[in-house]
1. Which of P, Q yields 2.1 for distance in nm of label points 7 Å out along Cα→Cβ at positions 112 and 152, as computed?
2. 132 is what came out when volume of the Cα convex hull per residue in Å³ was calculated for one structure; which of P, Q is it?
3. For Cα Rg over 2.2 N^0.38 Å, for residues 16-135 alone, which of the structures P, Q scores highest?
4. Of the structures P, Q, report the one carrying the highest value of distance in nm of label points 7 Å out along Cα→Cβ at positions 72 and 88.
5. Given a value of 0.98 for Cα Rg over 2.2 N^0.38 Å, for residues 56-103 alone, calculated from one of P, Q, which structure does it belong to?
6. Thinking of P, Q, which structure, once volume of the Cα convex hull per residue in Å³, for residues 128-191 alone is computed, gives back 144?
7. Out of P, Q, which structure matches 16 when relative contact order in percent (Cα under 8 Å, 6 or more apart) is calculated?
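Computed from the coordinates by the stated procedures, all read-outs in this text should not be read as laboratory data. Bear in mind the structure is a predicted one, so any value in this text is a computation, not a measurement. Cβ atoms are built from the backbone, for glycine too; each structure is taken alone.
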Structure P
Amino acid sequence: MNVTSVRQTPGGFLRRPEAYDLHIRRFVPCYGEMLESLFESLALMEPEQADVLEIGCRTGQLAGLLLRARPEARLTAIDGDLDMVLACKESLGLLAEDIELLCHPEARFSRPLSFDYVLSHLALHRLEGTLEMKSFCRNAFDSLRPGGILACSLMIEGDAPETADIMWNCWERDVRDGGVSAAELDQWRAEDLRDCHPVTSRLWLAWLREAGFIHPDIVWGETIFATIWAKKPLASL
């Protein structure tokens, strides 16, 4: 395993590894369903020894699920926060010995024609601005082999202000129903929301097409979250 340092990020509880696993499912009530929708992309993984890139591994929840279900997969997992990379290594235990684990800015990672799958779970809405998000799309496309699959879950924004208000209100209702207090919501807004930069699913699909992907689609959605799927053509168009 290789760990290199780029930056560390202090701040809110969803940015601190020791608090992330405790709180993420409380603030993302559909977390399990969303993770399952993302993992369905690998149900027919071919070959079994597929090369998989995970962008934004956080504390290793998706990586652990992948490695236990597809032990022959070759995983490269990256995150821009060294503390999260180290937490991922710790949570994976012995499984971490067989993966490449890197601290690297998520939007800028590229390894041309090296992977069969690119996955990302609750990371892409932390990219700052259109340039970084489009850079991710281009680099993911370049990193995939022909026929490769991209699957990512992320926070999204509504297409119109009224739609966005409904989505956020439904999310807050679900979070409050799950036991999150008003004080905790205020803390999240003050410390964690500033790291979130959601855009519409329409923009993500357009950027994926622009990067060269075919058949980009929303395969799952709930309140302010969605799972997006796209494929790299078998041959250049």
Structure Q
Amino acid sequence: MTAARTATEGLNSEIAVSLETTSGRVFVKGRPVGRSATTQRREAAINPYVRHLAPRLLWQARTGSWDLLGFEHAPGSHADYAPGSRHLGVVVDVLRQLGTTQCPEQPEVRNAEQRWSEHLDDPGTAELFAGETLLHTDFNPLNLLIHGDTTRIVDWAWPTRGAAFIDPACWIVRLIAAGHSARSADAWARQCPEYAAAPSHATALFALATCRMWNEIAQHEPAPWKRHMAIAASRWLAYTGTTVDVGPRD
């Protein structure tokens, strides 16, 4: 190793550093061994299936109490979701690619109907979220690196099998949080064929589950950015015309 630079942005890894080595640049992320390393295991397991969209995993190692993943370095700037950003069309393009990516048979991947059923009055209705598409589900702008004509999606901590409309739906909340109206955010998501073709009752139900999820997250740990996401999710839910209690589930 000849140099190291710690990443100053990001939320999910205790270690996030770019290393300059004699064989090239490597990005290393690490978490303590144990329950918190579950996301590391998921990301390592799904990487072979998303190399057309994500940096390639070079190695995985455990040293002392740390679980480490080493990825090829992906240059670029984080996505800008603000209204009028030139990145918005680029994100639509990568969402369209992701929407046609078949989910592999991989035990580390959860099903969408399981992930979101706990936020619904009738868990059985979560079957509307079922599908065979590989979903990323965390469209934080920090998770997209844009470099010229290339866009890479990073941080595959929550790979999920489900309906193809879900990733564009997750993006809607991020767009509202970045300053879009709910109508504008919905219009951008509708440029993804899978979202545009989804039944309105399915997207409205997902908006409800998402709103309840973010409200519960913000109540459990009321960091300002989490409260901001809960407000954005509430605005999307209101736009769908759904009027039900969004409080925590019993």
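1. On the way: P: 2.1; Q: 2.7.
Only one of P, Q returns 2.1 for distance in nm of label points 7 Å out along Cα→Cβ at positions 112 and 152, namely P.
2. Numbers: P: 114; Q: 132.
Structure of origin is Q.
3. Checked P, Q; max of Cα Rg over 2.2 N^0.38 Å, for residues 16-135 alone sits with Q.
4. Max of distance in nm of label points 7 Å out along Cα→Cβ at positions 72 and 88: Q.
5. Numbers: P: 0.98; Q: 1.69.
It must be structure P, since only it matches.
6. Clearly, the read-out refers to P.
7. Numbers: P: 22; Q: 16.
For relative contact order in percent (Cα under 8 Å, 6 or more apart), the value 16 is produced by structure Q.
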